[in-house]
Structure I
Amino acid sequence: MIISGLLEGPNEQGFKIVKGGGTVVWPVIQQYAFLNLDVMTMDVCSAAPIVSKNGIPLIVKAVAQVKVPGDYGSLAAAAQHFLGKSDAEIKSLAFETFAGQLQALIGTLTVEELIGNLDQNNQRIQQGSNADLSKMGLAVVLFNINEIKDDVGYLDALAAQTNAEARRKAAILLESAREN
């Protein structure tokens, strides 16, 4: 609960944070609002294709989770930025941060680098987003790319090439086993 209005003692933020307890709020001279500390989950999907380093336009879908941590600094920052805003407005701001980080990362990677190091790339986006969002009192709980598509057939061709290579290696192993 965030209390504002006439407060006891000096308070440079102009509000008082009450966490895990109760307090008296004086009607007329003070007002209160609640700050949601629950985890907020959002789908992050590139609205337009993002062009990879090797020029392939990709549609990327991911899921992200953010929350306001319980420490005083994060609570104060979140109160300054989000008090009176709906969860949808908070999610919208976080979405824009994730989308920007996703676009910046994909532009520096080839499709093969993106797919081949998916866990590492998820961590990079999570860390970059966390740096931006922490200034507003939010922390990234999770970021996970769960789908990558293209409209030009590059991923299908890449999969076909990988399958052909696996079949070739299997045939060599099978032939080698027959000879022994």
Structure II
Amino acid sequence: MTEMFRDKVDVALTVNGEPVEARVPAGQHLIDFLRQTVGLTGAHASCEHGVCGACTVRVNGEAVRGCLMLAAQADGAEVWTVEGLSDSAAIADLQEAFVARNAAQCGFCTPGMLVAAEELLSQGGLPSRAEIREHLSGNYCRCTGYEAIVDAVEDVARARGGEDVARARGGKGAA
């Protein structure tokens, strides 16, 4: 075992609004801490290189790759996972739009997509389809071809902006 995993550090952070304190291996990644120590398995550990986005969580309001951040780096931070955003209803409209648009086929990428999409939508305004694609570009989906995901995010952005989504889409496929 490497020295990095023998040394332990104390961390105290807020996860989904709840204080969490633990003694963890110094080299433990945030995603492993959330899944193994806290028991929140919504964000997935997949590529472990920050490429796929399946491990996306929000740290102090910013979407980050949980596989690239150490738990010790999150000490003192506020962390939100897909479970917390779901329980607080912050992404209820996104979840409904993903279902309506069939944007969650196998579901593996969905938690990371939802967290990243919520980060974009929390900035307000109506992002263009190109801006939505750019913001989600670090989250890979092998099932949908992204069109349904972009449609769902655009529907929610329009609805949050007060637009009639059905009319904006010509009465077709509204969320």
Structure III
Amino acid sequence: MGRNNRALFLDRDGVLIEDCRYPYELKDLRLIYDIIPHLHWAQEEGFKLLIMTNQSGIARGIFSVQQFEQFQAQVNRKLLERGVRIDGVYYCPYLKGASVPRYDRDSPDRKPHPGMYLKARDDFSLSLEDSFMIGDKLSDRIEYPGLRSYILESSYTPKSGEKLFPDFDSIFREIKHAIHR
């Protein structure tokens, strides 16, 4: 596949915005600026920028789908103001054991399952083997052979022997090395 058939899949909370546990109000929207120059580079390299996010706050009744979508529109707008265009947003509102009955179920879309990624692959004619995922939780490491996932060290990633990255610079060094092999 060509250079236009790859994506940079981005977890939202903890990667693009600060994770303040279930952000959905404008006061919770704080961009993580360290990733912005790297996203500019990815756009210039032809990567689709796709947000892939579990949103169990919907299943828990903390906020509605409409509140999520309104908040997400503001995230996209703030990124666009800084020259970063998000090509798509995929989210999973489902959680087994949720308090909102309609969202109480297992879902193939819930990370680390690959459902959202398979939808994005089909929507954008992507090569998942030429794409990369960046997250801040071990559950962001997607269960799909060939899709490389990079996990940022965070309060959600206890020392476990997993390869973690201390910052975005180290993640993007690895990505650049991978695409220039």
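To which of I, II, III does the computed value 6.2 (mean projected area of the Cα convex hull in nm², for residues 85-164 alone) belong? Structure I accounts for this read-out.
Taking 141 as the value of volume of the Cα convex hull per residue in Å³ derived from one of the structures shown (I, II, III), identify that structure. For volume of the Cα convex hull per residue in Å³, the value 141 is produced by structure I.
Taken together, the values in this text are just the output of simple stated rules run on the coordinates, not laboratory data. Being a predicted model, the structure only gives us computed values, none of them experimental.
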